[in-house]
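Student: Okay, got some structures for you below.
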Structure I
Amino acid sequence: MLFAHVGARMASSGTGAEVTEDALPKGWRGRRWLLAALPLIWLLWLSLVHASTGAKLHGAWREVTRGDIPAQILSAFQHGALKPFNPSLLQRFPSDALGSWVVLQPVAPDTDEDQVLSIYPAPLGSVTLYGDKGPIRTLALDDFNAPLHGHGRLAFRLPTDQGHAAPILLKIEHSNTLVAPERFEVQNLDDYLQEDSDWLAFATACFAVMVAMALMALCFAIMLRDMTFAWYTGYMLCYVVVQGVQTGFLFHPLGLSWLAGSEMLVGASALALSVSFAALFINRFCDLPRHAPAFRVPVVALGFAMPLIVVLRCSQVSTLVVMAQTLINPVLILGAVLLLVTALVAGMRGSRQASFFLIGWTPLLILTAMTSAQATGALPNLDWLNDASIAMGAFEAIVLSLGLADRALTMRRDRDTVRVLADRDALTNLLNRRAWTEASNHMLAEGAGAGQPIALLFLDLDHFKMLNDRQGHAAGDRALVAVAEVLSNELRPNDLLGRYGGEEFVAMLYGVNQEQAVHVATRLCRRVHRLEIPVDQKNLLLSVSIGLAMRSRGDTLETLIERADQAMYYVKLNGRNQVHTFERRAEMVAGHHKSQSTSDSNR
């Protein structure tokens with residue numbers, strides 16, 4: 001999940017994250033394993049190829065005590081009284097309120113070019129560079145007056161009057177709530193500017209991907225009125241804020257000076273809200289009520305608990321603020337474990353979207369464990385973890401966007417399936433009476449506007465009741481399916497064919513005159529008869545009687561059906577298995593036929 005790997009940095013200091021199982025559910029396809037492995041391969045490649053290009057440094061440090069003066073610290077360094085460390089590796093300094101003195105001894109370079117000292121990742125506190133006469137400059141992430149702005153790090157342009165081999169004295173004043181390990185590097189100005197521009201391009205691309213995916217999801221949330229996309233938008237934007245504060249991207253290059261001084265509050269609030277949005281997102285995205293109902297209540301409770309912690313954190317009441325700082329990290333850890341287990345369970349129970357969630361989130365879970373271990377002094381050579389967290393955020397944004405697209409397509413397929421089931425006759429798969437009526441009314445209106453002729457055929461199977469009585473309803477069903485298939489094959493794709501009820505079918509033909517309609521209806525009669533479906537033991541075969549009516553001025557669908565039905569009754573009285581076009585005499589005969597109650601039994 002997006003928030004997981006920053007818990008150790010945005011919450012109170014000295015905390016870690018539990019290492020949880022990252023095994024994916026059984027039965028997943030190999031390509032999904034490959035997709036999940038891609039970011040891990042990239043992380044491994046980074047750890048193998050990463051190497052410092054700056055000048056070699058020797059370093060030592062000690063905690064700040066009251067009454068310290070720079071000359072005293074430099075003298076102690078010269079006499080070996082400070083604690084040595086390797087500046088090219090990440091070094092974690094204690095969270096003492098007074099800070100730490102750091103002395104760096106560069107090896108004299110072979111060039112007289114300007115030198116730049118960079119501190120990466122940028123601490124959330126302040127760092128002061130000292131010279132022979134006292135402080136030279138103090139830098140922080142939210143400093144907008146520095147002549148040389150570092151992106152994702154702090155950068156000091158070293159004074160040339162002291163020489164390139166002179167010791168560099170720094171005083172690091174840590175944030176009240178956060179102490180993270182730092183690495184130091186001295187480079188010439190050109191190399192620093194090239195590395196800085198590379199990082200800026202990389203971070204900008206990652207943030208652009210995350211913001212673009214979030215805005216796209218917001219558009220879908222508005223158009224589809226689906227809160228799943230809205231929760232994803234909040235989830236992603238909160239993560240962007242967290243990373244933007246952590247790397248200083250919101251200050252340089254974005255220049256959001258109004259955030260200066262409140263970055264810790266903004267970052268912690270965004271982190272907590274990201275958990276809330278993540279919980280609400282996974283509830284809908286993985287369809288927990290269906291695939292993991294037992295986890296739905298705790299996940300939703302997590303989603304509503306985190307905003308309460310944010311309220312406590314922003315209350316300005318010291319007791320409540322301390323309570324919020326105490327709660328946030330345990331809740332983050334428990335929330336990460338809860339969402340992992342929930343996604344695994346939902347995935348094993350058939351949720352396709354859970355696989356997308358796990359593929360996008362598993363690399364960040366690994367980063368969580370690595371970052372937490374690094375906060376305690378482990379993995380000092382992996383200084384790229386912070387950059388990896390930005391890249392993994394972009395990776396997860398893409399994966400979850402694909403998951404949302406897959407969810408939308410699945411919902412569309414389900415909707416289309418429901419629509420087909422609602423519009424189609426279950427036995428013959430033809431349009432049912434309701435759907436055929438709606439489509440026919442539309443065709444009539446279109447034909448009237450375009451001045452095109454329209455013919456309506458009313459078809460009734462002959463002797464079908466006898467077939468049902470003597471051979472059973474199963475035989476009758478098979479006959480209906482066979483007839484429906486024949487009729488569908490004989491008509492054009494744009495003709496409307498439907499089952500009107502029982503053994504009755506209706507067809508509306510667009511753009512055909514009466515002669516053409518009679519020809520089509522005659523062909524249908526012959527094709528049904530050639531099926532040779534026996535009705536009884538006396539060589540009586542199933543056939544069809546067809547009544548034909550052409551649309552006239554002022555016709556409605558009801559009047560058109562009525563005339564075609566009357567023409568069909570005329571056929572029933574005159575031998576069956578043929579076609580008749582509506583005429584006035586057909587209407588008279590049909591009326592006489594309807595008065596004879598016994599005639600219907602042989603239709």
Structure II
Amino acid sequence: MKQLIKDYLDHGISRRQLVSGLSALGMSGVAAKAVAQNLSPLGPGAAEAVAAAAPVAIRDVEGNGGALFVAQLKAAGVEYLFFNPSTGDHPIFDALVDVPEIHLIKGIQEGAVIAMADGYARASGRTGVVVVANIGLPNAMTQMVNSYKDQIPLLVAVASVDQDALGRDQLQEPDHPELMTEPITKWFWQMQSTAAVAETTRRALKFAATPPCGPVFLSLPTNTLEQRAKAQVWERSKFDVPMRIRPDKDDIEKAARMLIEAKNPLISIGDDITSCRGEKELVELAELLGAPVAGLTGGLGYWSKPFPTRHPLYVGALLRTMRYPGKPDVLLNLGNRFGEIASPGTRLISIRLDPTGLARGAPVDVAMVADLRLAMADLSDAIRSMAAASRLKAIADERTARAAAYSKQMHDEREALARALADSTPVSLERLGLELEANLDRDTCYVTDADSGKTMDALMSFGGDDKPYFSTSPNVLGWGMAAGFGVKLARPDVPVVSVVGDGSFCFSGPQPLWSMARYKAPVTVIVLNNHSYNNERNRIWNGAGRQFEAARDMTCYLGDPDVDYAKAAGAFGVEGETVKQPDGLRDAFARAKSAMVEGRPYLLDIHIKREGLGAVSEWYPPYSVADLRTRKV
């Protein structure tokens with residue numbers, strides 16, 4: 001652009017040629033004409049000043065592959081690069097020396113790096129970008145499962161060996177690393193040339209962020225990062241595909257008519273609503289119909305809670321047979337991948353972002369692929385246009401009163417049971433849930449991968465004006481602590497609490513704590529320490545197999561040795577404490593909150609009561625390697 005403007009000022013090209021040239025560089029016609037109009041009175045140096053100030057959506061960049069990769073990330077608005085380094089990716093980090101707009105976030109294990117980027121993506125709605133070591137890819141893949149199943153946008157890249165060395169079975173060379181990621185990515189690719197780096201990076205960002213979202217993988221051979229080329233770099237606006245698709249009008253009218261005529265409708269909800277930022281429209285639609293709203297199903301946890309859990313229309317878990325409201329005649333499934341479980345005789349309306357998941361395992365009477373926010377708004381408008389406001393209000397008031405009575409009864413019963421167990425030692429999950437609800441600020445981001453935590457969740461308020469909730473559907477352990485850091489990065493102005501089980505802590509190791517300490521991330525980590533894979537044991541023993549018969553827990557006890565998680569946190573620069581008695585919870589929460597206010601992470605190792613089948617047993621199969629020795633050395 002500088003040369004174009006200089007040529008115009010030097011009378012080398014006409015005004016029309018200048019406008020045409022600026023348009024070719026991506027500037028709108030109006031902006032190009034404005035630049036040309038304003039150039040004539042400018043004095044020496046004007047060309048350089050205008051060229052520096054004018055926006056350029058598409059520009060040519062020359063450099064090595066690492067510089068092209070970074071230039072495209074910067075043009076796309078990427079603010080954070082999550083990484084664990086290797087020798088081959090040095091051109092990327094060389095380029096970042098002069099690009100302060102992209103902040104480096106280091107993790108010390110690849111799985112933790114992925115989970116940090118995943119948490120950031122869930123909380124920000126932006127694509128998490130990751131660079132990890134080629135040989136560390138299998139570590140990263142353990143957490144990519146969470147991202148793939150929950151359709152979270154990630155770009156994961158590694159620096160692989162030189163193309164000339166492929167197939168020579170070098171020490172850290174797996175053949176075709178990109179193929180390893182095929183089952184858990186939307187798209188995978190090996191870079192073919194340095195000239196293609198920027199274009200392929202754009203494509204990866206586009207695929208990751210286009211609904212239904214998900215992780216993508218790029219293998220960047222070292223020679224493509226080191227060699228030089230010239231390429232075009234595009235701003236995000238030039239390749240962004242929002243996919244805010246409105247549903248078909250006829251389908252909306254058909255669904256609206258079914259819901260108006262329904263005698264006992266039920267709404268099932270899922271994460272597509274959160275992805276589309278449709279929480280407000282969901283509440284409006286549910287209240288318009290007075291329809292009960294159900295969330296969790298089959299014991300699987302969604303990663304968000306898009307409907308306020310203390311709303312009078314929220315009735316808890318979606319089951320094939322519902323205690324309340326009984327058998328629905330119309331089930332409206334909104335963005336719930338597990339929500340198409342209508343019983344025979346129930347008509348099903350399902351609206352999803354993902355056409356491959358819609359009607360995949362169950363028959364659907366009205367199926368729509370659409371943006372959930374737009375679909376719910378259109379559905380509400382259609383319902384209002386088809387029925388008198390007085391009729392709708394009468395129907396909604398009666399249904400809401402019944403749902404409110406049921407939800408209040410369930411809440412009161414749960415709370416009464418929790419209070420009856422509140423003074424038990426070790427700490428009961430019920431007591432912990434009550435204390436968290438009483439002590440956490442309403443805007444606290446609650447991040448958890450704790451299977452046992454569902455007992456606490458039922459006693460707490462999430463969604464709407466209450467605590468935002470972040471979890472995972474597949475519950476791949478080792479996610480929660482690192483994801484908590486990523487959520488804090490995306491939302492630095494609100495408190496973040498990460499709740500993990502002792503098993504999850506051991507899966508990830510304390511590595512996320514190192515990143516919290518280095519980057520001064522004030523996150524409170526709560527470890528539910530019951531010295532056991534407690535829920536796993538309950539599920540195993542529930543089958544009444546040989547372990548149940550013999551009262552022998554062959555697999556799930558985590559004691560002996562007992563891990564001191566507070567001491568482990570201290571080794572990584574994070575202050576912590578152990579809580580064994582319920583009356584110590586409140587003061588411990590106060591100290592954790594003070595640390596957050598002061599800008600420091602804090603860990604609470606809370607000893608939790610084991611519950612369920614075989615809970616009292618501390619037996620495990622004994623074995624001693626020391627006893628195998630024939631001589632002591």
Structure III
Amino acid sequence: MLSNLFNDEPAIEAMNLIGLDVQTVGNHEFDAGQDELLRRLEGGCLDDDCAYRGGEPFEGAEFVKLATNVIVTETGESITTPYTIIEVDGINLGFVGVTTINTPNVVSPAGIVGLEFLGEAEAINATVPDVLDAGADVVVVLMHEGGRQAGDDISGCEDFEGAAAEILPLIDDAVEVLVTGHTHESYVCDLEDGPLVTQAWEYGKMFTEIDLTVDRASGEVIARSAVNREVTRDVEPDAQLTALIDRYEELAGDALQEAVGSSEVFIPRTGRAAESAQGNVATDALLDQYDVDFAFQNSGGLRADLTVEGDLDDEGNYVIRRENVLDVWPFGNIVALAEVDGELLAEFLEHGVSAVGGGGFVQVGGLRIEYGIVDAQEDDTFPRGSVTAVEYWGHATEEDGTPVDLGADASYRIALNDFMAVGGDRYPDLDGAGLVYSLQDPLEIAVERYLGGNSPISPAVEGRIVGFSDVRLDNVHFDNVISLASAGVLGGFGDGSFGPMRTITRGQVASVLARTAGLEPVDGDPSFSDIEGNVHAGAIEALAALGVISGFEDGTFGPSMPVRRDQMASFLGRWLKVEPVEAGDFTDIAGNVHAGMINALAEIDVIRGTSETTYGPALPLRRDQAASLVARADATLDG
């Protein structure tokens with residue numbers, strides 16, 4: 001954050017001080033464009049004015065920055081050095097650097113005009129012969145692309161997968177070590193028929209210690225190993241680095257610690273597969289500051305918690321400081337205002353759910369969307385969603401729930417960051433189409449103004465985005481799942497999933513029924529011996545008081561037990577106050593204590609069997625099935 005305030009120059013200077021020799025270009029080096037990437041390497045102050053850094057010149061990087069696959073189309077040459085050779089104790093180590101081929105999809109297109117990003121394996125294989133001809137004994141590739149493993153061992157390699165795993169079989173056999181990044185994972189994979197592959201987590205929290213034993217006569221690696229080590233922060237601080245930090249903190253003054261707002265609730269970093277409180281802050285800030293209909297934020301542009309545990313004001317609210325805002329929005333984005341028609345708005349929103357779990361997942365303000373999953377992406381990285389409904393929500397003039405006109409004749413003003421507006425994250429290029437009519441404040445300034453005028457804020461997930469990363473449009477229960485989720489009756493999990501095939505527990509059913517009926521939780525002495533402290537206890541008590549639910553003979557309710565299909569029938573029957581029916585079509589419920597309720601609910605089409613003649617009374621009820629049962633029961637009451 002401190003480095004970002006000074007155009008990342010402090011980070012360059014810190015790497016100079018620790019003696020860094022070589023580094024590869026990553027996608028974030030292009031956040032401010034290719035010219036700024038080169039300035040930070042070569043030195044020189046912004047606009048030739050060093051006043052912002054106390055008048056001292058900026059000397060640039062003392063280390064080598066590699067990017068063999070980033071080609072300047074006009075010259076056909078790499079934008080930076082493609083490879084370098086470093087001699088270590090008589091052995092020549094050749095380093096090749098590549099960045100992810102997906103860089104154009106995650107940075108502003110305006111910053112990479114005239115650049116071509118070659119495939120990682122293609123560029124590596126084209127460069128390795130040059131490195132060997134230049135005298136390298138050992139070839140090491142630094143690749144800003146990575147994979148992931150399933151295990152907990154930070155130096156393990158269980159079920160290694162991802163982009164790096166797919167690239168491995170394609171690269172030259174001469175590559176001995178592949179140091180990866182980008183995916184923020186930790187692993188060490190010593191592959192029998194390939195290189196040693198490593199990654200050291202994220203944000204300087206870990207480093208990889210790599211040992212190579214090389215036969216001096218032949219130049220061949222005869223032994224290799226690597227281990228990831230967590231940074232412990234229990235060593236004496238380096239005097240030079242401490243002085244560097246002190247200098248920039250002094251230049252920054254008290255500005256970073258200044259309180260710019262407050263919140264009644266903790267605001268964590270957003271996920272990338274669902275509506276988030278932080279995403280709502282981002283879009284609410286734009287709606288508040290600009291005369292627009294709708295506002296959007298890409299989830300990948302939100303990078304940290306907005307509040308800090310323990311940092312409270314006298315009223316007990318979380319203090320939001322300028323440094324917190326800069327941590328969340330670190331990219332120096334500008335607010336863009338654009339005018340789009342309904343068809344383009346639909347395309348924009350459709351893209352916003354096209355990779356559920358990716359950085360482009362949209363956060364919205366002024367409207368709400370419903371979506372379902374169509375299928376997986378081609379690379380199976382993220383599920384592909386599709387929008388099924390768009391309605392006004394929290395709009396200045398239109399009533400919540402009113403459908404948004406997505407026709408070509410409709411026109412809307414929108415606010416978003418300039419990264420999205422120029423086609424970042426593969427959104428439609430609004431600027432290139434001439435639809436951006438104004439560039440406004442730096443995004444963080446707009447957020448600060450919003451906080452200053454509205455604190456304490458209390459953001460929450462409120463139903464602006466309704467959909468789950470694992471509920472497909474072809475699921476027969478889709479409409480009912482989405483309907484109940486829209487009504488706040490059903491919720492999903494923190495990762496954006498719903499778990500449609502998972503069993504629903506007796507306690508969860510109680511909460512769903514209570515919310516559907518509009519019942520308030522009931523406190524007091526528990527009616528059942530096993531519900532005290534259970535999150536569903538209040539709902540269980542409310543329904544027990546009405547005689548809707550019942551427990552077992554031993555005085556327990558079993559809130560964590562899966563609810564059976566026959567038990568659910570009795571819960572619903574008592575809720576609907578139907579009379580048991582003696583005979584029915586199901587042949588597998590004879591003698592079942594719940595048979596009368598099953599027959600009664602089948603007659604009014606609230607419940608349906610596993611076939612025309614079977615009900616499956618002892619089967620556990622799935623979460624998506626429960627949604628349909630509750631939705632049909634509620635419709636019966638409304639009727």
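What follows draws every value from the coordinates through simple rules; no lab data is involved. Not measured: the values here are computed from a predicted model. Cβ atoms are built from the backbone, for glycine too; each structure is taken alone.
Student: To test your reading of the models, identify which of I, II, III gives 15.9 for mean count of other Cβ atoms within 10 Å over residues 146-153 when calculated.
Tutor: Value 15.9 for mean count of other Cβ atoms within 10 Å over residues 146-153 corresponds to III out of I, II, III.
Student: If helix-only ellipticity at 222 nm (-39500 (n - 2.57) for each DSSP H run of 4 or more, over all residues; to 500) computes to -12000, which of I, II, III did it come from?
Tutor: II
Student: 0.60 is what came out when FRET efficiency 1/(1 + (r/R0)^6) of positions 74 and 290 (r between Cβ atoms, R0 = 41 Å, to 0.05) was calculated for one structure; which of I, II, III is it?
Tutor: III
Student: Looking at structures I, II, III, which one was Rg and Dmax of the Cα atoms in Å calculated from, given that it came out as 29.2, 91?
Tutor: Derived from the structure labelled III.
Student: To test your reading of the models, identify which of I, II, III gives 22.1 for mean count of other Cβ atoms within 10 Å over residues 354-361 when calculated.
Tutor: III
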